[in-house]
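Each structure below is given as structure tokens.
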Structure I
Amino acid sequence: MKKLLFAVALFPLAALAQDKERSFKLSGTAKNLAYKVDWVFLQYRSNGEWKTDSVQAKSGKYEFTGKTGEPVQGRLRVKYSLGPDGKKVNTVNTRDMVSVFLQPGKIKVTSIDSFSNVQVKGSDAHTEFAKLNALVKPYQERMQPLLDKYSEFSKVKDKENQSKVEAEIDAIDAEKNEKVYGEYVRNNPNSPIALYALQQFAGWDINADKVEPLYNSLSNENKNYPSAADFKEKIEIAKKTGIGRIAMDFTQNDTLGNPVSLASFKGRYVLVDFWASWCGPCRAENPNVVKVFHKYKDRNFHIIGVSLDRPGQKERWMKAIHDDKLEWTQLSDLKFWDNEVAKQYGINAIPQNLLIDPDGKIIAKNLRGEELDQKLGEAIEGKKGF
């Protein structure tokens with residue numbers, strides 16, 4: 001019944017979004033660069049779908065046309081034909097990529113000394129985007145040395161210093177989100193990129209208490225953009241999955257095809273762990289999860305793994321379970337990002353997890369490494385009889 005109501009609610013919205021779409025024309029010039037431009041590629045998201053286009057440049061000029069119902073971030077990439085030495089170049093230069101905010105109308109993009117260093121005219125959204133990026137840049141410069149340190153510690157497997165550096169990076173990132181993206185939305189609710197800035201502020205783990213008031217402060221024009229409805233839905237999901245909420249029940253098949261429900265584990269501490277065999281960070285975190293599982297498995301604690309593996313790749317999922325020695329309950333519908341439980345919980349990035357207490361209440365989210373061990377210890381030791 002819920003799916004039927006959801007589908008009915010979406011149909012008018014989709015039609016409205018299509019009615020609002022208007023044409024844009026992007027004219028680009030990339031002359032007198034060290035490399036000779038051959039092909040240019042444009043990718044952007046419109047009306048909930050990714051659009052990709054390509055065009056061969058003529059005398060350093062290229063042109064794209066399309067439709068969008070709102071300002072959207074487009075990414076231009078380039079394939080060169082000749083290098084500075086006059087020799088043929090066969091690969092797409094993924095580093096020479098530039099973001100341009102698209103909006104209905106005529107947009108002119110001019111590359112200055114490299115393809116990615118551009119001047120943009122005809123897009124008020126891009127003008128605001130450039131201002132926002134200028135505010136972000138100092139934080140990126142502060143982060144870069146720390147990212148280099150993290151990489152060095154990672155190579156020698158110095159986890160203690162990795163954790164320290166990661167905490168510093170997270171602190172700078174949180175400061176950036178609040179002082180740049182949060183302040184931008186508060187001060188510019190009518191901006192054509194206010195919704196974009198709010199999405200950056202929210203990140204992939206939405207704190208509804210912080211994000212919803214900012215969403216409500218947006219201009220009606222911003223809230224009427226096609227992507228605003230999708231973002232509002234994510235906020236509603238976040239409200240249902242925040243710390244202190246009762247975890248929503250779900251049922252999904254295990255590796256043998258047997259349906260398993262979250263409700264069947266009520267009365268125990270449960271870690272719902274979202275992961276996938278193809279997810280490098282997930283696989284890197286698995287040894288920590290294994291350690292915690294063996295430490296607490298006989299103390300009223302269990303883990304439910306929910307895999308976002310791809311359709312037709314059950315063998316890869318099973319192999320990862322075996323290779324990583326994951327001895328707890330494993331569920332998946334093999335629908336990749338369309339995994340029903342992942343959608344129910346608003347999972348947009350992995351690894352993610354939820355720690356649920358014996359009463360079914362969410363008591364923590366996205367715990368990693370020692371933090372997971374510490375939180376479990378505090379929860380379990382605080383209860384008599386364990």
Structure II
Amino acid sequence: MRTIKFSTPLQNIKYSNNVKKLLDSKKSLHGPGENILKIKKDLKKQFGFEHVHLTNSCTASMEICALMLDLKKNDEVLMPSYNYNTTASSFVRTGCKIRYCDIQKENLLPTFDDFKKNVNKNTKVIIVIHMQGLGVDYLDKLKNFCLKNKIYLIEDAAPALGTYVKKKSVGSYGDFATFSFHETKNYQSGIGGLLVVNNKKFRRKSDLVFDKGTDRTYVVSDPDYHKKYYSWVALGSCFRLPELNASFLQPQIKDINKVINYRGKLFKRYFKNFSSWLNDEFVICNKYNHKDKYNYHAFTLILKKNEREKFLKYLKKNNVIAFISFEALHLSKMGKKWLTRKTSLKNTNEIIKKIIRLPMHNKLTIREVDYVSQKVKDYFYKKNI
């Protein structure tokens with residue numbers, strides 16, 4: 001059996017041919033060109049996203065949010081501690097503070113009460129994480145709470161494109177939403193991201209920040225633009241996804257349902273392999289809600305005991321590369337520095353050393369899923385003999 005990797009960059013002749021088409025055309029590799037325009041059109045058609053920016057990373061999308069909101073020194077941003085670091089660093093660079101909340105042990109998502117009990121007069125932003133592609137199921141309730149308390153809501157939906165909650169796409173509820181097209185995600189542009197701007201009040205400002213803080217987008221749209229200068233009018237940076245990367249991504253956006261259906265077969269095979277096997281060794285953390293549509297981004301186990309290192313070594317010895325994800329922010333050097341005050345993170349502290357993500361990607365096969373499943377079973381069977 002070949003080494004089964006946790007994730008692998010996507011290689012597909014159809015997608016590669018679209019890149020070749022762009023190169024052969026000798027058109028701009030920077031863009032925006034027809035691939036970026038097609039992606040925007042398809043995103044609107046499939047998910048209802050009206051105003052989007054294709055960025056060079058999900059981090060860039062979050063940085064645009066931070067620059068738009070003009071937060072002050074004592075303002076606080078509330079987010080789960082089990083979270084990717086750039087979600088926090090995008091905001092601390094503006095001078096504000098971070099407050100962390102806890103998560104549920106069974107699915108790594110925060111509850112509504114986890115957010116509510118940590119809100120105070122300084123809370124200006126709540127960032128809800130659709131961890132591992134799972135949609136938080138109380139988005140309507142959280143949105144109304146934020147509106148009532150004049151708090152901006154951001155959906156960090158990095159791996160969650162294609163997931164729905166109550167028949168609405170994730171990314172449709174917040175003032176803003178960010179997605180990733182990194183090569184570890186379901187749909188890939190090498191590296192890349194997406195910013196969805198639902199709050200109409202910020203759409204023009206997002207255009208300015210996105211385009212290096214200039215009004216160039218509006219100037220060049222004028223038929224007489226060659227007679228005018230564009231001007232620096234806001235803080236911004238170079239956040240654009242190049243047309244070259246977009247040319248690889250564009251055919252994938254049309255194939256989203258095909259990708260989800262295939263990954264669903266892999267996920268359900270894992271689930272079947274383990275659910276028919278009674279054990280007290282781990283729980284499957286991302287069980288999906290059949291009422292909603294899940295994009296099957298990850299398959300994650302939470303061990304009952306602290307034996308992850310030994311388990312990972314066993315899997316690696318048997319040509320299976322699993323993944324342990326990232327450190328909780330409140331335990332990291334920089335996370336501690338920007339923490340506004342300590343709060344109870346009991347569940348996060350308990351499970352952070354027990355999380356394991358099994359291989360899950362678009363090139364994985366059912367045969368490989370069965371092999372990985374058997375090696376997991378073998379480890380725990382042999383351990384208990």
Distance in nm of label points 7 Å out along Cα→Cβ at positions 87 and 247 gets 3.5 when computed on, of labels I, II, structure II
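Taking FRET efficiency 1/(1 + (r/R0)^6) of positions 119 and 183 (r between Cβ atoms, R0 = 30 Å, to 0.05) for each of I, II, which is largest? Mind showing how you got there, number by number?
Values: I: 0.70; II: 0.25.
By FRET efficiency 1/(1 + (r/R0)^6) of positions 119 and 183 (r between Cβ atoms, R0 = 30 Å, to 0.05), the leading structure of I, II is I.
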Where does the value 1.02 come from, among I, II, when Cα Rg over 2.2 N^0.38 Å is the thing being computed? II
Out of I, II, choose the structure whose coordinates give distance in nm of label points 7 Å out along Cα→Cβ at positions 199 and 319 equal to 3.5 when calculated. I
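To which of I, II does the computed value 11 (relative contact order in percent (Cα under 8 Å, 6 or more apart)) belong? Before the final figure, lay out the partial values.
Numbers: I: 11; II: 23.
Value 11 for relative contact order in percent (Cα under 8 Å, 6 or more apart) corresponds to I out of I, II.
19.0 is what came out when mean count of other Cβ atoms within 10 Å over residues 31-38 was calculated for one structure; which of I, II is it?
Only structure II yields this read-out.
Kindly point out which one of I, II the value 11.2 was derived from, the read-out being mean count of other Cβ atoms within 10 Å over residues 23-30. Walk me through the numbers on the way to the answer.
Details: I: 19.6; II: 11.2.
So the calculation was done on II.
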Which entry (I, II) yields the derived value 0.55 for FRET efficiency 1/(1 + (r/R0)^6) of positions 239 and 263 (r between Cβ atoms, R0 = 30 Å, to 0.05): II
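Throughout, read-outs are computed from the coordinates displayed, never taken from laboratory work. Note that the structure is a prediction, hence the values are computed from the model and not measured. Cβ atoms are built from the backbone, for glycine too; each structure is taken alone.
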